[in-house]
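Listed below are the structures to be examined.
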Structure P
Amino acid sequence: MTLLAVGINYNTAPLAIRERLSFPAETLYSSLKEMRKVREINEAAILSTCNRTELYCTSSARDEQFLIDWVAHTKQIEVDNLKPYLYTHADQNLIRHMFRVACGLDSMILGEPQILGQMKSAYQTACEAGTLGKHLGKLFQQTFSAAKKVRTDTAIGSSPVSVAFAAVQLAQQIFDHMKDQCAVLIGAGETIELTARHLKQQGIGRMIIANRTHAKAQTLADQFNGLAITLSELPQHLAEADIVISSTASQLPILGKGSVESALKKRRYKPMFMVDLAVPRDIEAEVEQLRDVYLYTVDDLQNTIDQNMDSRRRAAEQAEEIIDTQVDHFLAWLRTESAHHTIRDYRQQAEHFRDETLQKALAQMKNGGNPEDVLTRLAHTLTNKIIHTPSTQIRDAAANERHDLIAAAHEIFKLNK
């Protein structure tokens, strides 16, 4: 049995290729079923995200070409056009790779936590499709344990390394209960979408999305159960904002000192937390002069992010050490598994000897044999049958100077020297 994987990620393939090799959630179940039909595959799982697609399997073959061929055929791509973007892993290298992926050590953002949830989803879908077995299922479970230990024992995920996450974490330090707060987000791009997602995860009470185009604001607001407004409507709603986070491509400030001052009066000078993630700025620098405003810029957050990246890199070194240990644990389990067949065969042989000898002994007793003599003969016969083959093999080992086998016999049978 060989553990195999074929994959692409943000480092090896451009977005156009990653899109072609992705497995959408709605087709993943059926794709797993088809993958499992490949003659060489015993177990199968697929991890598919915007940044990576990886196919895992246990196989009777050691070469991964059959897996590459299946991917190429399924996605209708010529093998030669696909191969330059692929990487492959087998056995111990695959075990280590899966552990590193789950811990965020192979991610675009070092230590990002979303990938672990995506791996758990991949595992769940494979379970539902019935394509996991003992070995790949155990590998996923060990992967989750390794990731949990890394998260628990290191600071790999404790420090924000995106401006969106850093802004939300800073807001959490200022407001004790996010569920009581209203956030106004200005813009509708990727940064604001990520900010909205983080705010939602932290239980923000209300969310207002302001954008130059109402349709884009509405699309984003629908995702997070928020209110969509245009920038022209912003002055009417600014007083509702406990938190303001802005990230647009505007060349001129969107919020001036006067409009923020008016909003503060309506709020009866209840403090307002503001983060300007735009370059050039969306919020006039003079706003910082207002007494009840806490204004931060992207530079303020970037210093924190740079420090946190250094912290994550140090944590990643610790994580690699933990992964080394976890890989050893799984390899030990695999070695134990490989001995199960031998143990089973040995037990079956011994049970056959037992049953055969017992039947003869019972027949002798039915025919009037003396019970004590029958039991003595049974013990003698059974002992001879059990030790005959090992004794013969040990003699042959001695004749052929196989001292390693003789030493192994001493260890296996726990013999006195």
Structure Q
Amino acid sequence: MMIELRTPLLLLLLILLTSSVQAADSYPLRKAVECHPRAGLPNFTAKLDAGEHVKIAYLGGSITAAPGWRVQSREWFQEQYPEAKIDEIHAAIGGTGSDLGVFRLGNDVLRHDPDLLFVEFAVNDGGADPKRIHQAMEGIIRQTWKADPTIDICFVYTLSEPVLANLRAGEMQRSASAMEELADHYEIPTIHFGPKVVELEAAGELVFKAEKPADMQQKPLVFSSDGVHPHVETGHRVYTETIARSWPAIRKASGQPTEHTLKSPLTADNWEQAKQVSLTPNMLHDTWKKLTSDDTLGRRFERNMPELYQAVEPGASLEFAFEGTSVAVFDILGPDGGRLQVELDDREPSLRNRIDGYCTYHRMSKLTIGSGLPAGRHTVKITLTPETIDKRQVLFEGKREYYDKHPEKYADLTWYASSLLIIGEIVPAE
């Protein structure tokens, strides 16, 4: 029997939101405090004071990927410390949470030797179980300090329309509350962008969601047009000003430069061992093409996907074995995405589309194969099938007009795979 997984994304999001609301009823929510300095950022501040060259890494989702608080905060630090040279490590990918961030941390952040790591996943982890948040976020902490114990970390919490009720009631949303437990445990400073937003809203100085005005300086300020992504000139500026306002307290809490200590884990099964593993030729069977910077997609995604392969014809497969408990593929969704047959161990195969309701363009994604697996050896085979897909029907209603105008973009059936995301180790195939 073949299992076909075709749950519409909107239904999936509704299920996640419903489960999130239900869990929030019992999960203890923290008081919405703008800044918890804790042990500060001792190494980063010392380097700034000394006028050294420092690098700030920004790991997060689409709110951080936008040229807003990420760009503005780096510029603010440079203005405050003109003798220092401050560079940015852009490690944000839209639509992704800490469950992907923990796997790509090594390639996208740590290999660039950051001095400060901002982590922003409160919105995209909004529907995640607190235990999963602890596993991934603690994995990020422990991987970072295992690689270099002098890297300072700061969690920042963004917001979206669904969490406004919590913030208006003086509470952090569930995802931020879960992250606060780890911040307490490891004495990591945190900055919540939400309290100031609801304060301005209550004072009539800000509208959280409205059509973007022609004059972005008009009063009240329009924070966003979609209830998630702040406008650079308004919402992102509020975020940046919150960092500036929090800085004196964080600086005061920062002691002498020190190496951060890896305490006993808060979550025993945290994802410290999560890793990103490059695909190798022996894993690829039948017709594949390696994309380079000469290819449009290869060039577009090379920052996060330095190696990218395309399954050219149906029948092309990716096959490997690993010892561990979790496995996924870092891949791309797009208009030309096909249907995959996924086989894990001796389980029934499942069918997975690599196109979803948003696909009027290509974007990075994660194809989860198995998580929470029994520790031990597992085999995986993923094959591009020749099956056609009613792609117009897959698209959300508002996207179907694009299909009607550009049907040629949807004609192909292909798959783009970049790397493996595993908790464990690749082992030779038997």
Structure R
Amino acid sequence: MAEAERKDTPEQAEFRQYCRDWLAENSPPETDVRLPLTPLEIMTTDQLHYLQDWQKKAYDAGLVGCDYPVEVGGGGRDDCQRVANAEMQAAKTPFFPNVIGLGMAAPTVFYHAQEGKAGELLPKLFSGEEIWCQGFSEPGSGSDLASVQTFAEQKGDKWIINGHKVWTSLAHFAEWMILLLRTDKSHKYEGLSYFVVPIREALGKGVTVRPLIKMTGETGFNEVIFDNLEVDDSYRLDAVGKGWQVAMTTLAHERNAGQLVTPAAGGRVQQREGEEQSGFGAISLVDLAKNSSRNGKSAADDPVIRDRIMQELIREEGFKQCRRRARVQGLIDHPMRIPLQHKLRQSELMQDMAQLATEIEGAASSLYIADANAPAGARWPLGHMNSYGFTIAAGTSEVQRNILGERVLDLPKSK
């Protein structure tokens, strides 16, 4: 019996078996659509609709939003989302497209929305019928999030929004945006307020979305421009001037401080006929090395390559055990230690593994993803390029280290 099962309550054990049985009968069909590596790289409506259909089916079966109250569209269960996630990962199902909605917007709306709004907004968020995006970063405000300048002026029960957001993943498909903006220019932190904004219905009427092409050729990023967009005050989260506190709820979940609500990205990876299943774990580097040629021999024959793969296997196992520690109350001396470490170490671990993979592949790592000769479907080089976004998003690695040093280890602030 798995470790997670031994610790399940009777309700969780029953739910786990239900998830397992349902997934055995209802895993989504294979598709000819090339799926992206993560939800943040969804580019086409074909990709989106396939993944939306899967999320809706899983939600209708009770595998999404499990721990939220029934009155806001959830399952009303107790600590069961992790169970559903684990079973979906084991079944290698595709990821959900509404990753920003599930992981960041849902908890923020649930804890901070005005009366009745959570029940209005969350059901279609959970089902994936309405995609969400995040309006935080601006051209002049990246790591210093509190310096955002997108401004909202109140006029009666309406707010008029003007400004410019950037690096906005999924904005090209999103119906809604969680939006941090300034409502008072005389105070840095106290001058911030937080809104949810229906951007899809406002396209061409106060909202412009422009795609940004990444070095991978993908267009998951966007810039969003607000030009006198009118938003009702009922879409404000918490009080005016409390935007920074609301943003901390969002960032805590973005950095994995809260319970994850979506399977790990890349659960199902497409492969060519005859090609072994290969994900992005360190163990897949072993197969990659065995099947990559170097000076007439297998790359796995190189003792340096073998040692480097072993180091990544050790790091990955240490990472998994560290996450287990986070589930034991009282074992960790600071509640944010493991969550903050998780974001930092996971993003850097994936980047280092992808870099090692491209070195193992050698010149073949330059082959395009559509090239039949590209090793492992060219997933590793693509993953390496995409990995830089994850070491920047939700606070750069440098910012994360500062936060860990100052807030967890009580070190003096860096000058």
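Where a number appears in this text, it was derived from the coordinates with a stated rule and is not lab data. Quick caveat: nothing in here was measured; it's all calculated off a predicted structure. Cβ atoms are built from the backbone, for glycine too; each structure is taken alone.
Summary of values
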quantity: Source structure (of P, Q, R) for helix-only ellipticity at 222 nm (-39500 (n - 2.57) for each DSSP H run of 4 or more, over all residues; to 500), computed value -11500; calculated: R
quantity: Parent structure of the calculated result 123, given that volume of the Cα convex hull per residue in Å³, for residues 147-250 alone is the read-out and P, Q, R the choices; calculated: Q
quantity: Structure with the greatest value (metric distance in nm of label points 7 Å out along Cα→Cβ at positions 27 and 371, set P, Q, R); calculated: P
